[in-house]
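Structures follow.
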Structure P
Amino acid sequence: MKTPEKRIVDFIEEHHVLTLATCFEEEPWCANCFYVYLPDENSLVFTSAFETKHIQQASHNIYVAGSIVLETKIIGKIKGIQFQGIISEPKGEFLDMVKKAYLKRFPVAMLMETHLWVVDLTLIKMTDNLLGFGKKLIWKKDLMFQKINLKD
């Protein structure tokens, strides 16, 4: 899998809150979640209860979108990403691995019931005004390759 450019990965790893957007039956919703990034999987991991509106919607529509932003009033420093991905519930050894990564980043989560979710990133658009006003870096997963592998 072609991985995103280093500037995109560095930005994602520097932050810890994402906004997740879901939609079901023409009703959009968004939620803010603490996340950890898994670079080898190019995935975001977050915790959320089954009963939340965004997880209820994602259980019917696995295609999600979101953003991670740097909050600033200085136009020349505006930086952030918008993403699309596919949400899933990790299982087995993969669950063990993502739980370890999440708890390493957020040890306080050990004190509460955590139900983890993974967003497999399929598209990332990064805006970085430090590279020039409105400069965009775009990464897209090769979904055709993924579809071929799913048949095996």
Structure Q
Amino acid sequence: MLRIRRAGLRDLPEIYRVEKASFSDPWPLLAFLPYILEHDNMAFVAEEGRVVAFILAVREGGEVHIHDLAVAPEHRRKGIATALLAHVIREAKGARCLRLEVRASNTAARAFYQKQGFREAALLPSYYADGEDGILMIRDLAAD
């Protein structure tokens, strides 16, 4: 059974495991620390016996900026990412919108976010360290 809860320091190795399994250019381990330590940030894990996914988001004024969302490859296509997004939306009381950036080449992620009510708002040329373009995606929460 899927359980979503706030991430804690003990989750750091599992979050990092999911990150490395999910991305060709994963964040370094210590990059996750501020999200977990700062209580105002939204750092949640999804568990099915062990951590199988996580989401990291930050409230920035009237917006919630999703910085990272990853689901372990063997647990994808089970609705876990959708459940994590729904959890952040519930926690984002008073926010006008959610925003995030995604690689232009990541058509699966772009399609997923569009299905979740995000729209592609802008092209971000050379956004990623390897020079790949990013896409800014926004979901208006006022319409929800």
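Using Kirkwood radius over Cα pairs in Å as the calculated read-out, with 15.5 as its value, let me know the right label among P, Q. Don't jump to the answer; show the numbers that get you there.
Numbers: P: 16.3; Q: 15.5.
Answer by label: Q.
On relative contact order in percent (Cα under 8 Å, 6 or more apart), which of the structures labelled P, Q is highest? Could you put the intermediate results ahead of the total?
Working: P: 23; Q: 18.
Of structures P, Q, the maximum of relative contact order in percent (Cα under 8 Å, 6 or more apart) occurs in P.
Which of the displayed structures (P, Q) returns the greatest value of distance in nm of label points 7 Å out along Cα→Cβ at positions 104 and 128 on calculation?
Numbers: P: 2.4; Q: 1.2.
The maximum falls on structure P.
Throughout, read-outs are computed from the coordinates displayed, never taken from laboratory work. Given the structure is predicted, the values throughout are model-derived calculations rather than measurements. Cβ atoms are built from the backbone, for glycine too; each structure is taken alone.
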